[in-house]
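Colleague: Input: structures, listed below.
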Structure 1
């Protein structure tokens, strides 16, 4: 299974003139997306300063930030496509005969090109329709549409460039076959409307075809909803891009790129290494000390970056060399590291908690607080097991050079202050999660520049580029899922699922409904790369849970943990493959020692699902 992408792209060749131009265009777009991200941070940060310190709110700040975010999403998604780094799962393709793989990969590229070109056509029509419209503040609506047009244009260009660099015979055969199949479906529906293929069936066929072909998840969602829109003559095609754009046009989602950036800054400016070295000094000689350090460090960094893979990279990059120097089992350490990522799924400001709150209309601040005690319970369970199976080490062997203790204490204090600031901002309600995340970015920049002096202008710029790309990849999935959600609503899938699940709960009870929902999220969290599972099932299942008397904060917390368990569980979970790639281990070697940690997490998840007090105690105490 691939970690960065599910389509091993042929890639446009850089040794040709067109390839060199495309490479330069990709770099230019990356820097532009990074500049947009920097501008967005500045707008949000200054708006908070003006509102809370100068008592002079900037009315246009939120709209400007949202407009910049649309640029970030579609330009970032285009650059990630150019480098073939959109995330997905190729597990199903690997189950098929190897001789089929090249054709399936090529068909996947044509599917991406078809989605990108269709989005371009749709957004151009939406642009023409938006010239007579204005935003609530009186700004022209076309300001929001132009980035979609430009981004989809670049995505089309990069998708076609990737597709045509395969062997010519394969390119033409797959293109003709795909075109004939789509043409045949369209002709059948047009010529025999009374026997037309149902729109819902086309949506499902597009979804599973893309999944089996190994198409990145964002484009799987976009392709399946596109087939639905094209098969319904009553739906203007411009509605397609309108729904995709609507999925990314939300101020609260800005917290995702901001927290990712804050975490990367924290890792690069030395906060991470100082804190972990200090923990090693404290816990190193305790039985299972390295395991305790891994659990504590992952929990700590989850309170900054919001991204589980960023946490794994930050902790694993420092802990794993210490594991090898002290002659510990790297497979055992990698299994525990992946398990701690599951444990930390609900520690604020987790990206998936933000997504769950957004799609299911649950208080994000409430979810942040609801997830803390469950995370503590899982951390205690993992720590107990780590002590039982762990060994003592010599901390002097863990680091080639030891920093002075006062410097370690100072670095740890700076990092702890950052986490405390984020927690206080979220709990107090003084600022939104997006505003708190902007402050976290500025704090990490200042700390890196003044306290540690380990960030140069070049390294800062590169971190902004990396964060913009990561944000584009994540938020494009959210945007694509918005169009799928719209199609599912028209098909009345939420109503049908509600009736089925309510009937199930009436027969078996609300507890069995909750356990069934947990099982669904574990399975689809593995198959759909985590966040898309929340995006699809969150808004479908949360109203049903509320109807059955399950508190939304409790339900949302349990769903996020279940999704994380699927994301990092073998044999499909993409998070485990990413962890192994980052730690230099193999999934087949890590899976066996990891099973005991997964069993503990699964039992703890069932306990958390059955006892709502773990999720609701802290929000109730804080009045959230």
Structure 2
């Protein structure tokens, strides 16, 4: 709870500590595009001197005008030269400003793209269990949502360095005349700085606290206008329910944000008035000194301009500091996401995947429960998937059949016990190689709104351009006839998400998904409810072909249809996290246990 409060109401110490992420951020920017970053910094260094030179030239111009008036001289060559120099500075400043703005934008876009890629790449390395935790999604959302903010942070950081150098020149000019002006200036802007600091802290706290609700708002916004959910939205009249929930959440956030915005505006106006009073007090002092003859009219304009510019620059630096320190708090969220590490990893010296499997897979006293959960999904599970065997798993919904597949593919590791392959723990093998040698089609397979070619190649994405292999996989899964009907064949975009896309039925999508399994020359092929959307005839054809194509290889089948399950060499029945039966279809029917009961219940449904 203490950690949570620390994030919600960041103190000065928290902001200072968060600044440690700024060098890491600048390093990221440098690696994004070194020459562009170096050019940007160089141009800003040049720009930092221009305000002082412009003000000093203004002083010289006014003094020259006064001199010409007092001496009744008509020689304006020096005056015109000074004006020409100021013109050149003004034009240079505009050009440099546009160039640095251009580089800021380009660098920001490049870094936004790079950081988005980094987030996706790192997310791919994390454990599946992490993706199933709401806290993880909050971290992911905070890392992802500040892409635009990090782009602004880049410009702010570089502008900060530029203004600090400018202030050095301006402060030097004021100090020569009167150091008291600098003291007045600092005292006049401190109240406004602390006001901005406080309200930025409140803004960050509000944003942090509302991360889960903003994710819910994004989710409601998506499903409320999505072709995926359009049928249910209409048939169940869900629009009113969802819009009311969206209105409730968005209004609550708006009210909190409005309250903060009003307080910020009122206090900001009051504190800004202090700074304005300080400026005009100093202006009056300079004017009186000019009337006394202590300084020239040119010096008056230089000092007044320097004071005004210095005040604006100091306010910019202090206010920008609050923005930068707030940005570094978001940077902390960004880098903390990359500090997340998976637990399911390859060992330091992994074993190669066996070239010739003889013993198969063995579940040895395997127990599993999800992190933070009290209920065990499995306890002391023991069975063998033999080499060349086709094994079916039967159980009611929630029995853990899909979880068992995820353990077998090391998407999870057992909480207790171990899974062996050829007598060695799965954790001893290289993770990527192990998963590459297992072909899996889950019930909730991905439907990519891309070409049919890409959708099938997902099974072995390195073979994306191997059209012959893709065509063979499609033929094996019975998807080839479907593809032949497409106007663009394998290049046909699937789904209605993009223009020209073709929508598929559930059964047609499943044939595309099954083709992915055949893209891999896997030692083990796993089908987790792969034919739920197929009719009985199509399912029978699929599994007849599946049986032929997996001869001599291991296959694991999960299905609720017992007409399919009975084709397996062996069937195991799981109930309440325990293996309660194992055997062939006939032996289990003869046993008249749970399997026979479930089979007969389903058979009666067809009578």
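Coordinate-derived values only; no laboratory data. This structure is a prediction, so every number in the text was calculated from the model and none was measured. Cβ atoms are built from the backbone, for glycine too; each structure is taken alone.
Colleague: Taking helix-only ellipticity at 222 nm (-39500 (n - 2.57) for each DSSP H run of 4 or more, over all residues; to 500) from the coordinates of each of 1, 2, which one would give -25000?
Modeller: 1
Colleague: Quick check for you: by distance in nm of label points 7 Å out along Cα→Cβ at positions 90 and 290, which of 1, 2 is greatest?
Modeller: When distance in nm of label points 7 Å out along Cα→Cβ at positions 90 and 290 is computed for each of 1, 2, structure 1 gives the biggest number.
Colleague: For mean count of other Cβ atoms within 10 Å over residues 50-57, which of the structures 1, 2 scores highest?
Modeller: Between 1, 2, the highest calculated value is found for 2.
Colleague: So relative contact order in percent (Cα under 8 Å, 6 or more apart), computed for just one structure, reads 14; which one of 1, 2 is that?
Modeller: Only structure 2 yields this read-out.
Colleague: Of structures 1, 2, which gives -0.90, -1.10 when log10 I(q)/I(0) by the Debye sum over Cα atoms at q = 0.10, 0.11 Å⁻¹ is computed from the coordinates?
Modeller: 1
Colleague: In addition: Looking at FRET efficiency 1/(1 + (r/R0)^6) of positions 130 and 250 (r between Cβ atoms, R0 = 30 Å, to 0.05), point out which structure of 1, 2 has the largest value.
Modeller: By FRET efficiency 1/(1 + (r/R0)^6) of positions 130 and 250 (r between Cβ atoms, R0 = 30 Å, to 0.05), the leading structure of 1, 2 is 1.
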